[in-house]
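Please find the structures below.
No value in this document is a laboratory result; all are computed from the given coordinates. If you're wondering where the values come from, they're calculated on a predicted model, not measured in any experiment. Cβ atoms are built from the backbone, for glycine too; each structure is taken alone.
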Structure P
Amino acid sequence: MKKILIVEDDKVVALINKRMVEKIGHRAYCCVSTGKEAIQTTKKTNPDVILMDIQLEGKMNGIEAMKEIRKFSTTPVIFISGNISNEIHEAIQKTGNATFLAKPVEIMQLQEALGKLVCSGV
């Protein structure tokens, strides 16, 4: 069972993601809605995986938050967004140890992404 931090500003989507993570058999131990909270929570709790929305509350988006997190952590991240532009994909790849899922996320997609992370030693 992996400890997963969910970073999502839409409370309904956060709840759906939490339920999917738990149904797959992992522990969604915390849901936060801003990049700043994501950074602070990652420092405090050292999650096994971060499930990160790209558009967040506040001034910092999910990619910017991951750039800050990368200064102290190599925690794998699964980015989630409705924006599938080339610019977004390039920015995601620059954060390292990341994968991407397009919204709306289906449970099988999430399970496959988490499975790949588990197989890679996470």
Structure Q
Amino acid sequence: MEKSKVMVCVTQQKTCERLILEGHKLIKSEEDKLYVIHVVNERENFLEYANDGEALEYLFNVSKKVGADLTVLRSKDVLKAIIDFAKSNHITHIVMGTPQNKGLGEKVGIGLQLQNNLPDVKFITL
């Protein structure tokens, strides 16, 4: 049976805990691997709001509890950073949230662009 390599994409919000826990459910054996990543656009402040650091620390602790590392990447191109991470780590599944604001076409587009660039990856959107 093929190993699962699950990547969970999070933002700096505590509500992303549900994504991490969902990703953890996909881990079936010691051979499987769970990655949690947060990509920050280089043009934006890393911790924009006062509670962003607290939320990231919370997600870091949730990740540790389920045996995952939380990787924070800074990039000019968030989409490319996610695709490159997925390819270099041979990701088989990506868990991501749906955008809070449906008017935010950019995030909806990111999901579709990821699927187009990573056709062999199974996507789980919550």
Structure R
Amino acid sequence: MTETARDGEFDELLDAIEEDRGYYVRCANGHGSLPPRRVCPHCGSRELADEPLPDAGTVETFSLITVATPQFTEDAPYVTAIASFGDVRITGLLRGTDHGDVEVGMTVGIAVEETETTGDRAIVFRPR
């Protein structure tokens, strides 16, 4: 991994996912979002609590990327997906399956891995 500056609460979230204690924030009205948050982006509630991420999520949508930005040149082709984990949706790289086997509704786990191009940490989903 290349040495990069840490990004506060986002890096804390990545650390937590790596240590199998991933979390999201949930407001008093039941809306989930990823940290950092001080106010619910859905309703404006300031009553937020950390909640554990479920062990598995469901792919809601995905894109196969064949022409990548410079930060992901060596990773291409790759799949970016949005997966629902309980009350929160998370964007990540989908790895561990042939690109043609990816489908909406598939069950995935969440992890943190390095990108091929830069060695930066990224949220990754793997089929379960």
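Consider the structures P, Q, R: one of them gives 3.1 for distance in nm of label points 7 Å out along Cα→Cβ at positions 9 and 97 as calculated from the coordinates. Say which.
R
From which structure (P, Q, R) was helix-only ellipticity at 222 nm (-39500 (n - 2.57) for each DSSP H run of 4 or more, over all residues; to 500) calculated, if the value obtained is -14000? Only one of P, Q, R returns -14000 for helix-only ellipticity at 222 nm (-39500 (n - 2.57) for each DSSP H run of 4 or more, over all residues; to 500), namely P.
Given a computed value of -0.58, -0.98 for log10 I(q)/I(0) by the Debye sum over Cα atoms at q = 0.15, 0.19 Å⁻¹, which structure among P, Q, R does it belong to? Computing log10 I(q)/I(0) by the Debye sum over Cα atoms at q = 0.15, 0.19 Å⁻¹ on every structure in P, Q, R gives -0.58, -0.98 only for P. When FRET efficiency 1/(1 + (r/R0)^6) of positions 49 and 65 (r between Cβ atoms, R0 = 25 Å, to 0.05) is calculated for each of the structures P, Q, R, the largest result comes from P.
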